[in-house]
Structures are given as C-alpha cells and as structure tokens.
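Please find the structures below.
Every number in this text was worked out from the coordinates using simple rules, so none of it is lab data. All of these numbers come straight from a predicted model, not from anything done at the bench. Cβ atoms are built from the backbone, for glycine too; each structure is taken alone.
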Structure I
Amino acid sequence: MVYSGHATIKYVSRAQELPTQMKHILQAVTLGFADSIFVYRHPLDSLLTNWVWWRTYIRDRTMIKGISQVYKRTEDLCADLDQNFPEFQAFAEGDPNFYAVLPGPRFLSFSEFVEETDLHMQSATLAVRLEDFMIDPLKEFSKIVQLMSLDLELSHLQLAPPNSQPFGYLAVKKILPRFRDFIHALDGETKGRIGKIGYKLDDLS
C-alpha cells in the first residue's frame, strides 16, 4: 500500500499530520515494515509557493496547484510581493494572525519548515530533490521503483518533468531588493540548515 501526504516530525502545523502520527510511521520504517520517501525542493521556492497558496486559500477559499496558476510572470509575483511584504514576513515568521479568519493552528514558520526538511531527510529511506526530477525525471523515478522492488520495464517509459520552475526564488531575489534583504537577514541556524540539506542561497548548485 502506498500513502502520500504531509506530516511533521517536530512541530504541530496546519494542513500537516501531527508529529505523533509521523512517529508511528518512522517506527514502522525503523522496524522494516515501511519505507519513507521524501521529495523536497529549495526551501525558498517552497516559501514563495506556500505563501501564494495560503493567501489564495484564505482570500478565495481556492486550492491552487502552483504559483503559475496565480501569476503568469515573475514580475507580477514580485509586484504583489512588494506591495504585501509585511504580510509575507508575517507568514514567514509563523504569525498566527495571518490565519485569523480561519480557525485552527498556524502553518510552519520558515525556520520551522527548514528544520522539518532537515529532520525528514535524516529519517527518510530515500530523499529525492524536485530539481533533479526536472533534469531527469526517469532517473529519479527509477530510484523509487528500485526501492519498492517493483518489476517494471522502464526503458520505454516517458515521464514529463514537474510543472515548476527550479530555483525560481533567484529571479525574485534579482528583481525585488526587499526579498534579497529578507534572505540576507535569515538567522545563522536556518542558513546553516539550508546548506546542510544541500542548497545555497545565491546560486544554482
């Protein structure tokens, strides 16, 4: 059986299964009854996507699939981000007031999100980067097939890459000085964790 979803290891978060639930999953992984496959991307790309997703949902009660569904151009995203930067910062800080119109807990702050990513990578049986799926989706998918010991013929299989722009935060950083300043002002622990999970803040490596 294959289950897909979102769960946290340490922090309680809106729209995530509780850490107690993830604890049971990881116990099953440790005992060899299950595998945990963790798909992740650059945290700053996730931050922008999550901000757009939540503000769209709160405002319109609409669930979107990605930033491109709301903004056709990066310039449009940057203009809205610049105009609503205090709101963006409140979201990134995990301010409960951002969700005041919706009962329930808040979503993860950015620092918590990065820490959760680090914890999931430490616990996963297999961790794969979304950016690598964009380069060679078949290669990355093959890792999952191999882990699951599936008897599949992959030589003729064609997989479309994810419909997402890798390292899109760099374009926003280039256009919008306030976003650049936000990145520079991140605390040292968060910056260190971003490096630990294999990303940098200023290039595509």
Structure II
Amino acid sequence: MGDRPVFELDHKTPLQAANLPAINQLAKEGQCGTADPVKPGIVASTVSGTLAILGYDPLEKNVARGVVEALGCGMKIDIGDVAFRGNWATLDEKGLIVDRRAGRIREGINELALSITGLKIDNVRFYVSAGTEHRIAIVMRGSGLQDCISGSDPGDHFHSGINTRPIKPLNKNNPKCLRTAELLNMFELKAREILAKHPVNIKRVSNNLLPANSIF
C-alpha cells in the first residue's frame, strides 16, 4: 500500500497516519511466509492455485477449470460431458481478432448465451452459460468426447489483427480427441453466425461498443 508523504500529515503517508488498530494487531500477531499450494517445486498457475485453495487436488486430471466454471454457473455435468471455460470475443469483418474479451462485456450476456445454447452437431449438444463479464462456460454432451484438445484462445500476449487459433487434438491417434476438436471448431463457427445477427450485438455496434460476436 505504497503512497507519498503528505505535508498536512506531518510528512507521513496516509497509511502511516491512519488509525488502524485491527490491521496493526494483525500485522503484529501475523506471519509471512511462502506457500506451496500445489507441491514444492511446482509454480501454481491461476488454474492449479485456485483449485488448490478451493480444496480440489490440482494434479487430478479430471478436475479442471472448465468443470469448476460450469458448476459455478449452475450448469449440470453428467458422466461423459466435457466442460470448458471460455470468453466472449470480438472479431472484425475479416475474422481477425479485435478483442479477446469483447470489451469485458457485462450487459446482455445471458441473452447471448441463450442464443447459442442447445445447438446440436452430429448428435452432440452444446450448452452455454454466462459467467462474470466476458467469461462463459460451455458443456458438450454426447458420445465419444474427451478433453484432450488445445484451446482457441490465443492468450494474454496476443497481438490484435491476428487470426483465431483452430482447436486441435492433443493426440491425433485418439478418435475421441479428433472428434471433440472437430465438433468444437464447428460449434465456434456456428456461434459466430448467430452472434453476428443478435440484437444485443447490433445495439452494441450502434453504441460504438465491441460486439461479442465470437467465443474462444
């Protein structure tokens, strides 16, 4: 809680001058140290660290961010389902990325999610639920699915004006990986068609706001 000394406070910072008996007592009786939420030698990511704090085993393969996001959105997950955590995103007319968070959209997200939930591709049903701001949860329900795929989100260090990343199987010899990646790519394309025409996005464009016309 850095700050600058203030002349009127006898050259103390506001924090130094403030009367904070509770915080002072906590600082006096507390301890500082290093925690290993995953295990010693493993740097906790936002995924593994959060899962560990919530009481999950972050090294358990079947416990991942998508499952937690979907459950947090109140979605039902059945055995055989695959759950993902995703973003609303903005693409330009050429399909290039403008903003991978759609301006951190808040309004109309439930309506957008409803417009693309329930879509069915090759006997696999897709369910979408809005989370906080640009976050969404996606659940795939059907046979022959597995979560061994890469994501389409280019990540925080991307440069605007690039193409989206196609979803790829992590194991090309696994038919479930191939099927899941193919269906999810098809779903993303179908979602773009629906979202581009959605009244929420049309209104956002008219108000000079970024439309949530894609998902990652």
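Can you tell which of I, II yields -15000 when helix-only ellipticity at 222 nm (-39500 (n - 2.57) for each DSSP H run of 4 or more, over all residues; to 500) is derived from it? Only structure I yields this read-out.
A value of 1.1 for distance in nm of label points 7 Å out along Cα→Cβ at positions 11 and 99, calculated from one of I, II, originates in structure I.
Suppose you compute FRET efficiency 1/(1 + (r/R0)^6) of positions 155 and 179 (r between Cβ atoms, R0 = 25 Å, to 0.05) for every structure in I, II: which one lands on 0.50? Here the read-out was taken from II. Quick check on the output: -0.38, -0.46, -0.54, -1.27 is log10 I(q)/I(0) by the Debye sum over Cα atoms at q = 0.10, 0.11, 0.12, 0.22 Å⁻¹, for residues 27-138 alone, derived from one of I, II. Which one produced it? Attributed to the structure labelled I.
Starting from the value 2.8: which structure in I, II was distance in nm of label points 7 Å out along Cα→Cβ at positions 3 and 163 calculated from? This value belongs to structure I.
Rank structures I, II by Cα Rg over 2.2 N^0.38 Å and report only the one at the top, that is, the highest. Comparing I, II, the top value of Cα Rg over 2.2 N^0.38 Å belongs to II. For the read-out relative contact order in percent (Cα under 8 Å, 6 or more apart), a value of 17 was computed from one structure; give its label from I, II. Considering all the candidates, the number was obtained from II.
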